[in-house]
1. The value 24.6 for mean projected area of the Cα convex hull in nm² was derived from one model only; which of I, II is it?
2. Looking at distance in nm of label points 7 Å out along Cα→Cβ at positions 47 and 303, point out which structure of I, II has the largest value.
3. For the read-out FRET efficiency 1/(1 + (r/R0)^6) of positions 231 and 335 (r between Cβ atoms, R0 = 30 Å, to 0.05), a value of 0.10 was computed from one structure; give its label from I, II.
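No value in this document is a laboratory result; all are computed from the given coordinates. The structure presented is a predicted model; accordingly, all values stated were derived computationally and were not measured. Cβ atoms are built from the backbone, for glycine too; each structure is taken alone.
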Structure I
């Protein structure tokens, strides 16, 4: 074999190896001719999930959705506090073993709980995943009231009941051992409830995994918890509307009035409000966001929306900010890089953080 032929074959081999390496790398931008696809799921986090994505083909979209949906199901099962799953230690397993023994768990549980503990400090305790015992009291009364609205004696908990449950909400009794891969509740009566962080954290991780697989133009909504990845074709921005909490229709469609629309490209948009999960007693609305200080539904705002690049952080902050006075919440938001918020007050005002307006876009007629 001649030296020239050997050199040519060597160059060819190098080129093929480079092409093979490139083929294995996920793309980072969406093509200008990508098509829009939509999928819906109803089997995760007890809500409706909508996925909008731009892909080059139906086959690519289907492949991506198979993986994305599998990720959502996995997080749903891991963070479930009500159901057992064969061969899986989840949050219910941790709660069931409170005061008994540490539970070896998937790293995705530890990661989420560590974020929650960090945000407990950031929000001065207003975000507390160790409040499961108090939230369980409210959950039981809400279900009883919905089942039999005529039973006036069993529609609201007493302060004594709530105070007793609150004795078992010390975040210090949540023992996370990352090295051993275990979680332990030192108080036998303590219960975890991650409704204020689990869904948002899962959405963020699912989007990051999808992006790593090459799905780079995506809008994911899990029960209104929104996270957008990249942009649409030709650099067009993803836009997300914030629905008015004062709109009686309370529907996420064209019949609902919008407070504003924001550029949500590579951003998360999460709202906490008193208008979705609630029940009414003697004309008073009792919603599901419980203030750790009063142990009753927080009564500062009608809704709080957080806009930032991380859905887990946004979920935590929307709950924490909803449970604190405006001046405290505003000071906290202004202290955080890349985080903006909008408050809907009880008297119908809109209060924006200093940088929120830069993301707002005109509402289409």
Structure II
């Protein structure tokens, strides 16, 4: 099946004239800026933030290019991945008409963003092994299905989705397949960004919030064809990533070796945490994880959760989520935090 982006775009997005900021209209070097109604005297802070930031974040994108090997024209930076998710709904889905496919249990913002944008959701639950129900997805696709969201490694289950199944969807679905790789740095699987040139309908989401430790800066990444990235840039607010976040992201992206060290330590601690939890008699199962968290099935999740809260330790109760009955999601902490968790749980 052939993919045609223009057939997917909403008419109002096709005809949209994006806001043109002062920084969009000027390209080059200058020393006097009198075009954007900024405060010319500076700011009360040590670092001057009186000027508007680069609307396309080119310096950050170029640094990401050096790490990921994806050209800047194929990168969108958003206020967290949530901005990219919202733009996908607003650009390609007509409210009250189109629909998307989700594969729960999965990241909750897909559903929330669909609800905000008045887009119908078809939920096709994962199998009991937390893999795609390919037959169910095929049956659910109709002419108004525009997006399929796949989180891999998946949140909250932690496992990676079979690559061949995702490739089958990419090859046969005429809409857009969104692969959310927020936890890819912890995974044994390779990223789908290497497949961007092969699949025009692929959007890969990643983030600086997890392995890079920049959750407070809110910088999400979307990788896609130049044509799709142009849509993102047309729809986004002009200055969606502030100057402070851009500066700090550039500093952080210089420290690849430190981040890789944290990843290795996290994976080692994940293995230790799994071994420690297996020794507890109220733990029924621990599911395989390619992420920096584990999904743990217990006999009494709510009671364990409350027991931990009372002792100042917070985990995530996922026991009311479909296919996660009885489960707690536990993030891998520092060695000291993990030891404290295990010590406290031994007293439950």
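1. This value belongs to structure I.
2. Details: I: 1.3; II: 5.0.
Largest calculated value belongs to II.
3. The value was obtained from structure II.
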